[in-house]
Every structure is written in structure tokens, then in C-alpha cells.
Structure I
Amino acid sequence: MSAPDGKEWLAYYERFPYFSTDIIRDGCHPRVFEHEAATGKAIVLCHGLTDSPHFLAAIARHFHTHLGYEVYLPLLHGHGLKAPRGMEGVELGEWKANVRFAVRAAAEKAARVSIGGLSTGGALSFYMACTKPRITGDLYLFSAALDLAGGPLGLIGEFKEWLLGTPFIDALDSDKPLIGRNPYRYDRMDMDGAKELARLIKETDDLLKGFDAKAPFPKRVFAAHSECDQTADIQGIKTLQKKTPRDGFTPFFIPKDVGVSHASLVLQEPIYASDAAEGEAPLEAANPKFAEMMAAISDFEKKHDW
């Protein structure tokens, strides 16, 4: 893998032997972006449910090349596989173990460790920022899944209702294969993975309730979200905003009329089908505000008093 896209994280396979180079789809591998000489700051970036580290590669390049970070992109349990077997046996506990390993690797290189992620990865990042002392830096959220659970139908019931209103409506079709035309994500959300996300959101809901004006969320937050996101409700981010000191929360909210979808928020370049015909539209569009979002991240990061 060329340097601009990071290196395949071989030590990751030693820690998590259910992954290996042979069984992971091309381009979906865990990655690291490291400098020859440690810079003193690092970040862990966590991908979302059904996708892979590829989705965060452009953001990782920005942190590494322009902001001087060591960057670690774990691959979550059950993801990126050539033969996913319906994500059978996927576990939230393993997702947490994957991220903890990345945080430890980052802490070995840097005294200041930040964390961030897309969707489910954003929820995991918030959870880790609340519970892991090694995360001494900032929290970066991209379409974070902080508001999908709760309500009168109950946790799993409302989660199923939410699924039916998203592009992942085929999630309930257990006969449809996970591998399709998208080279970097599964084509549908399996209920095994969805249930683990529901468990995670319940935990982050409980953590979020513990913060208020007298005991605010203690870390600086950069939160990017599209107002037309039909997958992760922006209200979860706005709730966190209310519980973070004003000077510690930087929102980057993209207006609804721009039309940036959930996962497209983090894409600098579109994603095309593996067998796309010439002129065929992309499966995942690029974010037209990506460069503006990276500039906002740079401004946010540079405000810190090192």
C-alpha cells in the first residue's frame, strides 16, 4: 500500500487472529499512518457499521500530512471480510477491544491521543472518550450515531423501525448476501450487527445523561453532520453540544439542501461499484464540502494551546 493511503497494520492481525491479510477484502484492511519521528500527537479513527477503514482514509491523510498526527484505523470485528457469513457472532465487546488496542498503540507513540469516527465509529469514540484515560486529546465525530435508540417501542423495536426508514431496508432480508457491488462496505446491514449497535447506543445514551451544566463533557469536540442525514439523527449531536462548554464544541453542520448523505460526509472521492460501467453513477457520492470540513478541522486543532 502506498504511503498516501497508509500502511496495512500487520500487528493488528497478531492481536486479533480472526483477521488476516488473506480473508480481508482488498482495500478494507486496518491501517496506520506514521511518521519516521514521532510527533507527540496521535488519533484513532473508527469506521462505521457495515463499512471499513477505507471510508476514513482521506480524513486520516489530512491528520497525518497536514496536522502531523500518527493515525490508527482499526478494523472492527465482523467487518471487511471476503466471507462475512452474515456477521454471525459479531460482538460489541470485540469492537471495544479493537478500539482499545488502537488507543494503546497510539499512546505508545504520543502523549496526546485523540479519537474520532464515522457513525457507529463515532459512538464508539464517544464511549472511549468517556471511559479511557489514555484519550487525552479531542473527540472528532462524523455522522455519529448518538441518537437512534430509546422511545416507546423499546430499544430493539425502535431500532428495527428506524432500519425500515433507512437505505439499509434490506437489513431484515437475511437471505440477501452481504457482499455486493460496493468494494469497501457490505451491501446491507445484518441484524446481528444492528443489535450490537443498539446495545452500544444504549450505553452511550446512559453516559450522555451523566453530563450537564454543572458537570459538562470534559473534552473538546469537533462534530460534523449533515442536516439531511436519514441514518443518524443530528439531535444526538445537538444534545452533546448542550452538554459541552460553548468554547469546547465546534459544529460543522451541512445544510439539508446540499444533500450530503450519511456516509458521504467523510468521502473526498466517490466510491464506484467494483464492476461499474463507464459513466455509471457512483454508489457513494463525495462530500462537496469535504475541503471546507478539513479546513474547519485544521482551525479547530490549531486553537489548542499546545
Structure II
Amino acid sequence: MIFRQSLTLDELIQLIGHPVTVKGNASVRVTGVNELHSVRTGDLTFVDSEKYYNRILQSEASVILINSEDAECPEGKVLLVTEDPLRDYLNVVEHFVHFTPQDTAIHPSAVIGEGTVIQPLVFIGENVRIGKNCIIHSNVSIYANTVIGDNVVIHSNTTVGADACYYQKRPEGWLKLTSCGDTYIGNDVEIGCNCCIDRGVSGTTYIDDGTIFDNLVQVGHDTHIGKRVLLGAQCGIAGCTYIDDDCKIWAKAAVNKDLYVAKGTVLLALSAIDKDVKEEGRTLFGMPAGDAPARWREMAMMRKLPDLFKELEEIKKRLT
């Protein structure tokens, strides 16, 4: 999320509302908030796990909320040492992000392009922009701050821009990380019925030009899906994943979070990717997914195991 106006460090600390220890360049101005996967220069971010300290400290973030007194501040940055970085981060986010009830189906601030058809019972939220010659079918919900390009078709009961499923487990229950990102859908995209595309928790969930969704597809927060990608029915893409152009992900397949899937990858039905796919044009199958021919040979060998076991038992009997 980018602020409309940058903040001084003193103004930021007032929004945090809890004691912090300042280390580093106190003249830094804060221009937005972001998580690790999408931080830029000028951003405020947070870290509360030692596992991610080095990665955050080496990121482009200018101001870092951290719960380590021993952390050394990199040159040009500011560390704000606090007992609860996520709590303080959320205090800043929630100063700028508020739920505003809407009493009309289409918010007055929405911009809808020439030739676009909005069917009955569609909900369109604040600051939504929809391009030309689109068809938005009945019972579609388009949440605030969504941008949709030209020639897009969205079928019934799909939701675009809902909150990220992003929570931290605490002794008193689950703490929700407030979503302050947005959603972008490019030109010539078609989205089937009952799909869900979550907005970024702090950045943008991005669907590029020419991509096709079948029904019942789930796309998690801050995910980037490239051009001309095809997503089969009931597949799920977890948050912060980058799927490059011209991929095909068939029915009931899954891609885990924080992964990269190379251009032209084909993920066959009922398969799941659990690590980066760096080589372009591979056809993958299985859980976890591997090269399809190798996985099929493994399955063929597995089918032979009962007979092999039976033969082994007969050999043992003859030898005893």
C-alpha cells in the first residue's frame, strides 16, 4: 500500500502508539507499507521471527519493525525495536484502511467503460475501475480497489478482491493481518463461475492479459499469474506465487505458496507443486509433482509390487 502523502518518522511512531527504540537514519520518510515479498524503498515492514531477520534486513524496506534488540541496522535504514512488530504494523495499516458499509449495489466512485454489461445483482465496490466491452454476470462481487481491463468476462458467483487469508496464531486465538492491497485483472481475461481471487495483503494480486479460469478456481493474495495462462476447474494457487506466461494448470491441481513456476509449465490434473519450477516447458504430474513420464513409470512399478511381494514370499518358502 502506498500512502497518499509520505510520513516522517515521528508521525509514524505516533501512529504505532507503543514504545519503540529507534536505530538508524531518523530522517527517512515512509511512503507505504508492505510485507517482505513486495517491499520497496520507502516502505515500512515488520519481522517477528528470527528465521526471516536477515532476509528483511537485506530487503529494500526503509523502516523495519523488529523484536530484536541485538539486530544491527543496515546503512540508510531505520530499525524500530518493539515487543510486538505485527501489532504495531497493523496499527499503522488500520489508520489508513477502514471498512465502509455500502448501501448501493454499485459504488458512486466506480468507473465502468463503454460497452460493458453489468447483469442484475452484481456488487461493485469503492474505487473499482472496469474497462470497455466487459460482461459481468449476475451475483459477481467486485471488492474495492479492483482494476479490470477491457474485454473481460466474469461469470456468476465469482468474487474478486476479497481479503487475504492471512492470520498469525496467538495464545488468545488468530490475529488477522489486515488486507490493504488491491487486485488487477488484465485485458481479454475470462473467469468462470464460483472463482475467488483474493486481493493483496499489502501489494497487488495480478492476473495478466489473456488468462482463462475454469470454474471454482482459488487464487491467493499477492499472486502473479502471467499472460495466456489456463487454470482448470477446482485448482488452487496459494499466496505470493509467481506463475509465468503460457502455463496450463489442469483440474484439481495445486501450487504451494511463495513459489515460481516457469513459462510454459503444464501441471496435469490432481497434481501439486511444492517447490520452484525453474526450467521452462516441463510437463509435471504427481504429488509432489515431477516430470510426468518418470511419475508414470513409478506408478507402473507400484502396481507390480503386490505380485513382486507374492513372488518373494514363495521364494522364501522354498528356501526354508
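Summary of values
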| quantity | calculated |
| --- | --- |
| Origin of the value -5500, where helix-only ellipticity at 222 nm (-39500 (n - 2.57) for each DSSP H run of 4 or more, over all residues; to 500) was derived from one of I, II | II |
| Identity of the structure behind 8 (criterion: relative contact order in percent (Cα under 8 Å, 6 or more apart), calculated), options I, II | II |
| Which of I, II leads on distance in nm of label points 7 Å out along Cα→Cβ at positions 229 and 245, largest value | I |
| Origin of the derived value 3.3 (distance in nm of label points 7 Å out along Cα→Cβ at positions 77 and 197; candidates I, II) | II |
| Of the structures I, II, the one that 28 was derived from, the read-out being percent of Cα pairs over 38 Å apart | II |
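Values quoted throughout were computed directly from the atomic coordinates according to the rules given, and no laboratory measurement underlies them. Treat the numbers as computed from the prediction; the structure is a model and nothing was measured. Cβ atoms are built from the backbone, for glycine too; each structure is taken alone.
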